[in-house]
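The data blocks that follow each hold one structure.
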Structure P
Amino acid sequence: MTKADRYAAAGVQLDTAEEAKRRIAELVRTTRTPLARGQVGGFGGMVRIPDGYHKPVLVLSTDGVGSKVLVAAAAGIHDTVGEDLVNHSVNDILVHGATPLAFLDYIATGTLVPEIAAQIVAGVVRGCRAHAMTLAGGETAQLPDLYQPGHSDLAGAIIGIVEEDQALHGDRVTPGDQIIGYASTGLHTNGYTLARKIVFDSMKLRIDDPFPETDQTVGQVLLAVHRSYAAAVRPALSHVHALAHVTGGGIAGNLVRVLPPGVEARIDAGGWPWPPLFRVLMRAGQVGRDEMRNVFNLGIGMIAVVGRDAVEVTIGAAARAHVPAWIIGEIRAGRKDPPAVRFEER
């Protein structure tokens, strides 16, 4: 028995890995920008820092799409989670005012299927190209002892750039600032453990069943692509005092991360319409309002804190990008430390 045969008997197919690498390399080449350096398939990816920066700061972030990959597997649709991964990451560095430069992806699975790996990377590529960002490299791992058949994990890392004196840290936030909420496209990439339990266990729905109060299937609702807010936010970025990407922890858990000492955020609980998805999950899962706020984005995927005189330009920029946005609260003076986020019921 050869080394390759012994490895195959242990569950790792080297020829399958080579076919996946070939397909992925073809996709990766389509994302190379003028900043890309080195060769596709190298041990490390390279990008040049753009010209014109005086004191550039690199902004890095890493994340995954969590158990949304289980919904993708059930639906047999694998490209959208790749796009989710990129958009989520772009939003995370956008919070600091950064422009994306390069991306890395990581796919781990028990049994590598080249077609599925290529579909995932096709979604990553779509997201990278939409943001003029190089997919600089990645890793595709076969781990049969770690993942059950048909299961996989997906993660990524992003690098962006911003002028040091233009980076957002939240220190510009002051009492009287207005809180703008940007519409999400659904769950985005958070809350899927609870959502799947409600939809598939409590409601007994299947992936192709109609989802209540919508004209879409369960799969379409749960796999809606995590929205990128770059086009909606960037035109008004110079007016923004702080940004918060609403991910795990909900509105309060993420907005508080960018508030300075001495202020609190008051959120108008009725300041925006809940999409039907969240009403259905709350009712069918018998989930309390506080837990809904802690687990889900409730229809708000990004938050901007701006001065009163910047509200119109901020919402106008979102409208031109076809992203609904609303005034959902206000910054007020609060205790020195720690800052707080409070919901006000009408």
Structure Q
Amino acid sequence: MSESQYAEAGVDLEGADAAKRRIAALVQGARTAHSVGKTGAFGGMVRVPGGYRHPVLVMSTDGVGTKVMVAREAGRFDTVGEDLVNHSVNDILVHGAMPLAFLDYVAGAGLGVERTAAIVEGVARGCRRHEMALAGGETAQMPGLYRPGDFDLAGTIVGVVEEDAALHGDAIVPGDVLIALESSGLHTNGYTLARAILFGRLKLTLDTMLPDTSQSVGQALLAVHRSYRAALAPVLDRVHGLAHITGGGIPGNLVRVLPDRCEAVVEAASWTVPPLFELLQRGGAVSQDEMRDVFNLGVGMIVIAPATQAAPVRSAAAAAGVPSWILGEVRSGAAGVRFV
């Protein structure tokens, strides 16, 4: 098949080459002192930082789900890349790991050079903010699998932690307190249900002002997933466990770090659920249980720490501009999460 026939089939090689040149410049701008090798090589290389006695690499792969559909409708492509990076940083932070390198994967059809570059610019910006190398990635044109303008976004992060400092949740004991760190919105979960309610059932638009806020629906839905690295890095040695509240909500994620015979008791009245979640529950007639299973409800990260460390943890969060509050406590009982 000739190149012109390939273009007719939906794959623009010239456009892909132009996008690769733009992306190469972005990757070059997100290299760190640990980066090794040339930009654009078949594999990205980074050094393990010095100073570790027994370094352990912590890896995670994730995506941003159907939040990409909101980005497409809004014509705003640079924020979902930053969402992806921040989400991934939080996932390895749960184990006490600091970010080292990142790789992204963008697949779609008919995106064009500018949109593709905007997506990767968001990724590169997130990497620079975390002093993490954007070691490489992949862009794939898949007409037939994706409709023109559609795309998906995923990434893999590599972090590092001292083996004896890694957090596993096994240090959690009854008497520990639960400290909630505020989310910036839906983060990157629950968008399929949110879109069905807001745009399907309620017939709102991206420009509709969200009740009781100064944000439009589009601004609220595209709020960047908050990173908790700055808030938690200074106090990781003071905590017993962390839970990143993503898909599965508070119960589905908090239970993942609880050891046997430890029950997390969440005080439902300890915080006011943000207006966006209230609108979703009311407008979609969603049960309380399902809201807790699907959405973060304003809680982006939960810190489990001795009661004596609650003040330092909250002070570190405040210094990073992240509101926090006491969410509940750990009690003796079967491993699980109970709202009271």
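When distance in nm of label points 7 Å out along Cα→Cβ at positions 105 and 329 is computed for each of P, Q, which one produces 3.4?
On the way: P: 3.4; Q: 4.5.
Traced to structure P.
State the single structure among P, Q that was used to calculate FRET efficiency 1/(1 + (r/R0)^6) of positions 97 and 137 (r between Cβ atoms, R0 = 25 Å, to 0.05), giving 0.75.
Derived from Q, not from the others.
Out of P, Q, which has the highest value for distance in nm of label points 7 Å out along Cα→Cβ at positions 57 and 145?
P
As an exercise: Rg and Dmax of the Cα atoms in Å, calculated from one structure in P, Q, equals 21.3, 74. Which structure is it? Derived from P, not from the others.
Throughout, read-outs are computed from the coordinates displayed, never taken from laboratory work. In this text the structure is predicted, and so the values were computed from the model without any measurement. Cβ atoms are built from the backbone, for glycine too; each structure is taken alone.
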